[in-house]
Structure 1
Amino acid sequence: MAATAVYSIWLEPPTGSSTAVKSAAFIRSRVSPAVAGTGPALPVFAPHVTLAGGFEGTEEDVRAKTLQLAADLGAEAGPLFWGAECAVDDVAVGEAYFQCVYLRMQPSPQLAKAHEMAAAAFGVPVGNGPGVPYMPHLSLMYGDQHSAEDKAAAAVAARETFALDRPEASGGFTAHRLSLWCTDTADRSCSSWARVDYYPLQ
């Protein structure tokens, strides 16, 4: 019997783009206090917006479903025919481990529909939890042991990094492919997380 694992479908900022560079640098910068022993250990992870996550399956089955999903989303009548546009609304903080400090993306009809289709493809509930609508976001810091002051300071730093108070604000991106990741959510260090493959929106 083929082994199963937990997977997620991500939208990643294009390699080398301003968003990819800035968000990756910000995520790494948050690790420094932990390394210095002045804060809790923080994981390093690839910048992304999750389209659907936490589903289990064999790699062969999940690959096949992701290939079909990319074709459906990117079809002429699909919601992501012109790519997945992820525009930044603001920086926000939360209580959930994987939503500690993040860039909140604008909840466009296209992203909402893409999420619904991804959730249906992999048999997961729509939304970010029971009764919670889908909230596209790009996490900048994981954790659940940070003080309100630490999270507020990180949010201020993020606003400065992405110039969200200025006309030249950056942080949004357009993805033209899906990323399939193996993401054991029980591994909060994220050290076992690995990209399986890219799937162009056809």
Structure 2
Amino acid sequence: FVEMFGDPVDNPMKWEKKQLQEIVTEDCTISYGIVQTGDDQEEGVPVVRPVDIVNRIPKLEELKKTTKEISNKYKRTVLKGREMLITVRANIADTCIIGEEFKGCNVGRGIVPIKTQEDIIVLEFLKHLIDNKHLNDNIKSKAKGITLIQLNMEDLREVELIIPPIKIQKCFVEFSKEIDKSKVVVQKALDETQTLFDSLMQEYFG
């Protein structure tokens, strides 16, 4: 990322910059979710919490559920599908992109859903941008608190982002997808080689 776009904080390549609040859709308020989700419900509204996305991809069937009444009090964070979720409590600035299957779910207090104007910034590019160590550390440095570190919504809304031309963003996103595919293929080959090696060792040394 840095090789192509430079440090997104210092911006040595002089890309245009915009604040996060300038690149989201009109209905995206950049707000955190449900403060108290209550007891887990058998039937209800699934809620994505930080524990569901830190170092993992959320699974719809594993999400805790809250009542419709509680979720309706936080309509501004009901997911529309295809959003980036960012953590703003304890673990700061962890991200994941959720698909259309999460439409109608809600999020917990520690998560903010982000929906971008994709003619300005592609959602996947935004994730790469925030995951970049320079910008990620910059966002983390804005968090406050002693016993529980939290990121203030105003600070999140004012995070400055580089905005390269949309064609370059899309090109980078496609390039990254191909690299990810290659990693999967390489890992599979390594796993198969390891299995073969293990079986040969077993054969020789029993």
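What follows is calculated from the coordinates using simple rules that are stated; it is not laboratory data. The structure presented is a predicted model; accordingly, all values stated were derived computationally and were not measured. Cβ atoms are built from the backbone, for glycine too; each structure is taken alone.
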Per relative contact order in percent (Cα under 8 Å, 6 or more apart), the highest-valued of structures 1, 2: 1
For 2.3 (distance in nm of label points 7 Å out along Cα→Cβ at positions 12 and 172, calculated) the corresponding structure among 1, 2: 1
Structure with the greatest value (metric Cα Rg over 2.2 N^0.38 Å, set 1, 2): 2
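Comparing 1, 2, where is distance in nm of label points 7 Å out along Cα→Cβ at positions 4 and 20 highest? Please report the intermediate quantities before stating the final value.
Working: 1: 3.3; 2: 2.2.
Structure 1 comes out on top.
Say we calculate distance in nm of label points 7 Å out along Cα→Cβ at positions 60 and 188 for every structure; which of 1, 2 gives the highest result?
Details: 1: 3.6; 2: 2.5.
Structure 1 comes out on top.
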